[in-house]
Structure 1
């Protein structure tokens, strides 16, 4: 078939009703035989059938564009704020954002990406914890759908927004060094995406410039990228004998502070703690968290504006928008002699 395959075509080829095809493809085909279900799915794949959600939208006289946004964890304060930035632009430009959160699950990320494409969206913002650009391009296939990468992605290429993570790591290390700390622990995620690699490399390099040795076997604690991960790492941090700790993000830092407190370790009197991101919770924990600030809302706004530009132009050249970071000193870090 040279024309676009419709649900009626699939029904005719399978010798069943349109209703039968619709129910099976929408996950409601339990009452049909496995043979019938397999036939429908085989025809769908063979003829490249994609549900025409745009046609449905036209019936509703929708005049807005539709964009897909894929993030690792929408419940994270960081990604929640990022999405708010995207939505700010979407509302102004009459775009409808479809938000998907895959909880760092590779299979689910790819499934959600496919689902967004089935909805004939106009563009994508992808903050993937697992997919490379090769994987993304393979799923998109021949569809001419522009996308913007957020720096969570492993990808080394493609139009994207990011912050200067290397410099952010340097700022964190220099802050602790300036406070007189020489024995420093590092909390890093078990799986490093590109932004964390840059962040932690900057931290380690700046420590070295200050003649501070970081023992990778003893001073680095690998733990899940969450408050629970930071909390669970508290005992390991204590065992390093560190007087300060740098957590890969604020969630880990907040969890670490609670874990230290429950073990009788006072922050910052005994251990200084610095995080990364500057999420809104930082000012509501005690002590308030010192951190490296990323302009999270601006990242979302920047990603959405870059995507709009790609949708409305023939721009194919790779573009990178890099945002600055800064140290926000609060109460969770202190000079070593005050300990």
Structure 2
């Protein structure tokens, strides 16, 4: 399989990865042929890329970090919880009604179950390299972002040889890192213009709001709360809310900070296109030591692929290739299959390591 821009999708192409809708329903199942009305529907949902099977990529296998079913359930579980949090009336003393409290706790248990499943997939499948470019629905971004940050954080935690309970605590903090955004005005969250200083101050409140709400209403592990509070702290002290530096920031906070920024950069927004993974890598590397723990950045580079398998590379304006293999110890030099040269589709595509 390979990934293509939705703008390059044609009727009759065979889908290689199931596409889910906003409510978790299957829009198009893997193996189905695309219809023009389906392409138009995906465009209306701001889908930018899809995975297809074609003659150049039939033998290219993209190994998902977690199963599509587990991912989809996790997205729906955190979406349900966050929508309930937004709708819950809070009394002056910070309490919520008994009925809402029961609903919140039930939905929290569903989320914690999803975190267990994500962790189980990563451990069972022995995932050591995130080698898939996750394709996100813009309208569901805040929920899929939470799941992706959890996945990346757990892969890094596993590489650090954290034990299963430490990984679980890390996963919980990563999964709920943006809980505080549920208390911010939608107009600010969805703003496409440059933020004013007032907007920035308001956005920065989400870490404190999320930390406080999680502690007040959910019985989570202590270190998980720290990930929620500290994922915008920066290694040089330039972050918030407390301007902590270096290892004053908890390990979980330092890990989630990297996962959060990487996934945000590789997501398309209404006001900008997504960065390619390799360009997001450049941003992280350039900010290593300044914003991020340099040791964790080095680990991240070995565990998250800058050139995901199935990614279509434009070597130049007339040459195209597919990434077919990655190497954990040399992530910037993948094996590619060149199928188009000088603007001409090759009868016999060939491979090389770049």
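Just so it is clear, none of the values below were taken in a lab; they were calculated from the coordinates. Here the structure is a predicted model, which means the values were calculated and not measured. Cβ atoms are built from the backbone, for glycine too; each structure is taken alone.
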Quick one: volume of the Cα convex hull per residue in Å³ came out at 160 when computed from one of 1, 2, so which one is it? 1
Identify which of structures 1, 2 gives the largest calculated value of mean count of other Cβ atoms within 10 Å over residues 119-126. 1
Who wins on FRET efficiency 1/(1 + (r/R0)^6) of positions 31 and 71 (r between Cβ atoms, R0 = 25 Å, to 0.05) among 1, 2, i.e. which is largest? 2
